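Each structure below is given as structure tokens.
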Structure P
Amino acid sequence: MTLDLGTPDRGCLLFADITGYTDYLAGTELMHAQDVLADLLETLVNSIEPTFKLSKLEGDAAFAYATSESLNPSMVMDTVESAYFSFRKRLRDITHSTTCECNACVMIPSLDLKFFVHEGEYVVRKIADPRS
């Protein structure tokens, strides 16, 4: 049996990670912390799409990709910058709009966002049926 590894594409991989989330989660109330994470991840995904296609959310991070034909270096930088500012604005808005004094709400300003970007070849593969 021959395993088909797929045809490589050339493009850009983007990994956006909410920094400080592990420490934040460890010292806070889970219900509020999860709501904050969901809100921030939604803001992040909305900021990187449609330039990048979301491949997967993994905990407090988003992994996305784009083909070389669909972007240029300036678009990548504009998307990263726009996503970061959208994230920081949403973080500020959540902080200012909450009156809750639980640790999860008080520690919201400790969160930040970092990006890893790589340009090169990649293969999009479906390993298993996500519906099963």
Structure Q
Amino acid sequence: MFILGFVFVYYFIIPIAWNFFIGFDTSTLNQNFTIELEPKINEYLSLTLKLAFAFGLAFQLPTAIFLLTILGLTSPIDLQKKRRFVIVIIFLCSALITPPDIISQIGLAIPVIFLYEFSIFISKFFEKKKK
């Protein structure tokens, strides 16, 4: 799941975020005041590694919920009841973990919400199998 999160961020989120940052470059326009993008390799690597680590950890959510369900610490019914609170927490955490652009924040929150719903489905399946 960690590798899946890394692949997702590398092929989907990084190109979108990079295009977002390039959009601020006005050096090609003929204006008196221009903003020029001067990317540095260490900043690019730092951003990529931070995003990869954040997405890798976030994609561990189904594994964690599955283990909590097997241990009996939670149930699919509890997970469904707390869905609204979890979605708010997911958006708050994605705002704190990612850089301050809205694209990467939403890019992290939406897949994690889908993973949360997937983990509820997996928990239901294994709870039925356990009974």
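The numbers here are math on the coordinates, done by the rules we state, and not lab data. The structure displayed is predicted, hence computed values, not measured ones. Cβ atoms are built from the backbone, for glycine too; each structure is taken alone.
Determine which structure produced the value 16.5 for mean count of other Cβ atoms within 10 Å over residues 18-25, calculated from the coordinates; the candidates are P, Q.
Values: P: 16.5; Q: 11.9.
Checking each candidate, the match is P.
If relative contact order in percent (Cα under 8 Å, 6 or more apart) is computed to be 45, which of P, Q is the source?
P
Match the computed value 111 of volume of the Cα convex hull per residue in Å³ to one of the structures P, Q, and report its label.
On the way: P: 127; Q: 111.
Answer by label: Q.
Tell me which structure, out of P, Q, gives -13000 once helix-only ellipticity at 222 nm (-39500 (n - 2.57) for each DSSP H run of 4 or more, over all residues; to 500) is calculated.
This figure was derived from P.
Any idea which of P, Q comes out highest on distance in nm of label points 7 Å out along Cα→Cβ at positions 106 and 122?
Comparing P, Q, the top value of distance in nm of label points 7 Å out along Cα→Cβ at positions 106 and 122 belongs to P.
Distance in nm of label points 7 Å out along Cα→Cβ at positions 58 and 74 was computed and gave 3.3; which structure, P, Q, did it come from?
The correct label is P.
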